[in-house]
1. When helix-only ellipticity at 222 nm (-39500 (n - 2.57) for each DSSP H run of 4 or more, over all residues; to 500) is computed for each of I, II, which one produces -11000?
2. To which of I, II does the computed value 2.2 (distance in nm of label points 7 Å out along Cα→Cβ at positions 65 and 81) belong?
3. For volume of the Cα convex hull per residue in Å³, which of the structures I, II scores highest?
4. Work out which structure the value 24 belongs to, where relative contact order in percent (Cα under 8 Å, 6 or more apart) was derived from one of I, II.
Structure I
Amino acid sequence: MTEELATLRVRERGGIVIARVAGEIDLSNATSLQTELAASVSNAARGLVIDLSELEFLDSSGVHMLYDIADRLATRQQRLAVVIAPEAPPRRALELSGVEPAAWLYPDQSAALEAIGA
């Protein structure tokens, strides 16, 4: 999927959906990205890794999108892991949003996959 500000690539590895989002997530594309991400995770999947290592900007709409995805996955007994480097500017927006994102955040894809059980 390509939005004006973001590119989404999705693949599966061992029952875990891996989605890479590059560019920016804001009010103009958060809803459509959330719809695409939700549709990519089947009931049989163990979880979802959202790789934001190429993300340049994340506003409150993007943070809200991640909370909604986490809630949806939790009701289906699936896990969420978000890959974002500790020094990445979008990570600060996530950290300021509350305690819960700390449980989702991983510095690289291998740590995120391990957390979900790959």
Structure II
Amino acid sequence: MTGMRRMTTGLGLLRKPPPDEIATEGMPAVLARVPPDRRDEAIELAHWAFGAVASVGYSLLPVLARRRGWSGAAYGLAIWAAYEALVTPALEQRGGEARTVSDRIALALDHVLYGAIIQER
């Protein structure tokens, strides 16, 4: 996912990745405790930790649900949809930029990839 996020950001399809948004606009006081030269790494590590915890959540789903060919992608999209429904509005209220259609498509595809990676084979 990190590679895809870098690609979509580099190509201008995604203006600001969610981990950066959360760290700079949602919880700047927490980020202020991290030395400036380590903030990018701290943001990335936090995102990886969230992904690891979320994959444990996927593993707790019933086996029959996890074996469906679409279950990983659906789970990834559900995580993205929850972010869009709960976090994005809060960030926008704090002065964050509204998401573009391109942002939303890039993030949805990013989370489909995440779901495909964590899905059982």
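No lab work stands behind these numbers, since they all come straight from the coordinates. Note that this is a predicted model, so its numbers are computed, not measured. Cβ atoms are built from the backbone, for glycine too; each structure is taken alone.
1. Working: I: -11000; II: -19000.
The read-out was computed on structure I.
2. This figure was derived from I.
3. On the way: I: 84; II: 110.
Structure II gives the largest value of volume of the Cα convex hull per residue in Å³ among I, II.
4. Numbers: I: 24; II: 39.
Structure of origin is I.
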